[in-house]
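No lab work stands behind these numbers, since they all come straight from the coordinates. Here the structure is a predicted model, which is why all the values come from computation and not from measurement. Cβ atoms are built from the backbone, for glycine too; each structure is taken alone.
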Structure I
Amino acid sequence: MGGSEVETAHLGELEDDGLYTPSIKEHSLRKIRLHNHYVSVFSTAMKDKWPQRAYLGLYSGSGRARVAGTGEIVATSAMSAVQVRYPFTKYIFVDNNAHCIAALKARINALGGDHDVSFINEDVSAAVPAIIRRMPPYNSARGLLSFCFVDPFSAKLNFDVFRALGSRYRMDFLVLLMLGRDLRTNFKRYLQDESDTRIADLIADEEWRNEWADRRLQPADLIRFVLEKFGQRMTELGYQETTLDEAHAIRLDHGNVLQYHLVAYSKHPLGLKFWRDARAAGDPQLGFGF
């Protein structure tokens, strides 16, 4: 499948293959579109510059989903990544759901070809050792560039995963941060319950409540606060600073209710250019969007 076809694959309905196919909401199609544009640009630009190119899908899903309300079956990020015009030399998919891993494996195998793919059925927070074992070895003569899509269902995301992978590899990240449907919805509980570590784990700051109080922040400041803190942690790992207006808000189609943000992080300015190009091509609704 050609690159332009991959970018719009979600718009074409697929036949039911009988494998596990979870449901997604219609607004998730915009996430798929942005991911597909970004991966297509990235893989095309890097194909002749790096002998080894790895794609890592965390919370990979099953490769297909059924759109709620329409019943349409669409390809999701994992299948799109495998079918780019210039494939990565290595793919690693991680998901805690055994049904997702089994279905994704069957779908990729049905494509044929000689893709080098590893599947890890494990919780992402615990999967780093398994990921490292499956990543290609590299050296100065045979370099490795990686792209990692992190696509969780909630804000329960441990920054230790980013630290372990981002400090070890030349790896660009596209991250879904569940700042609306999870953090903003449940923030009062996360703030008051000091035993809850969800925000602390995400931004790698156990003392965040003290800073929140010292700065006299309000619930309306939450999204900016978390994005700033998460971005600071990525910068400490050597990533380019990402401005707040480059965090792409995804909202419900009806009611304009914020669900999550997609944010890209790269150690090279070119990676952020790819993200800006993907946003411009993949979705007209640009902007930070509190």
Structure II
Amino acid sequence: MANLNINIGKLQLKNPVMTASGTFGYGTEFSDFFDISRIGGIFVKGTTLRDRQGNPYPRMVETPSGMLNAVGLQNKGIDYFINHIYPTVKNIDTNIIVNVSGSTIKEYVETAEKLNSLEKIPAIELNISCPNVKEGGMAFGTNCLSAAQVVKVVRRVYKNELIVKLSPNVTDISEIALAVEAEGADSVSLINTLLGMAIDSEKRTPILSTITGGLSGPAVKPIALRMVWEVAQAVKIPVIGMGGIMNAADAIEFMLAGASAIQIGTANFIDPTVSIKVLDGINDYLDRHGYKSVTEIIGALEI
């Protein structure tokens, strides 16, 4: 059996399979389906400084080979997480990583700072796809200056591993990756959802209450693979890949493209045990090809 251990900076993973924020709750919701401590990490749902109700319904819709969502970061805020969620997840034998979101730089900073006190939270994932309310609603991660700015100030106050989640809704994602790397990101995760839209032709109205939403699932995989490959060529820090991973073959493709680890998202809604199936499939692939360690396939794409 191959060695599945992976390091993402100082973050030690027992294997490269993790779950994407917003698709796996706080992890405990899936504990009836499999031993969640077997996977490398769980990225909990997006957490903000204060309680957020999210967007009005309808806010999810199935699309060909994918799903649109406009949930709007519904959560009860960081203090609720610390007081009520953290005690229930802190003893799970895997990495529990908090996805930090905000509408202003101050909100990002205050949320990240509060997480310093939680011993069993080894990392945060900074979601810079959030709209910057002080800059007309443009997402922080859509230009190098604002992406670098938010990472710089969070890096000053947050002491553990800082993973920055990149938006694909940009002209050159490698430029954004280089900008956040320069300001202290320990690794990057990508891709977040692509902006999409669904219309009810009979009613002649948008299906989502917000008109547009984030597209995920198999439809985005070719774009995600291309972006992971581009970013892995550009930066020196580890890359965590996601976007339409439905099985072990998909996960392996992302690692061959340069990802050190992967996250599974939309597939969790279809099969709650998919993470374990992907893990077992990666292990089988390594054995069949004679690899001693999963690290041997990272960036092993032959061009």
For distance in nm of label points 7 Å out along Cα→Cβ at positions 223 and 279, the calculated result is 1.3, so let me know which of I, II that is.
I
Using distance in nm of label points 7 Å out along Cα→Cβ at positions 71 and 247, single out the structure from I, II with the greatest value.
I
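-11000 is what came out when helix-only ellipticity at 222 nm (-39500 (n - 2.57) for each DSSP H run of 4 or more, over all residues; to 500) was calculated for one structure; which of I, II is it?
Values: I: -11000; II: -8000.
Of the structures listed, the value fits I.
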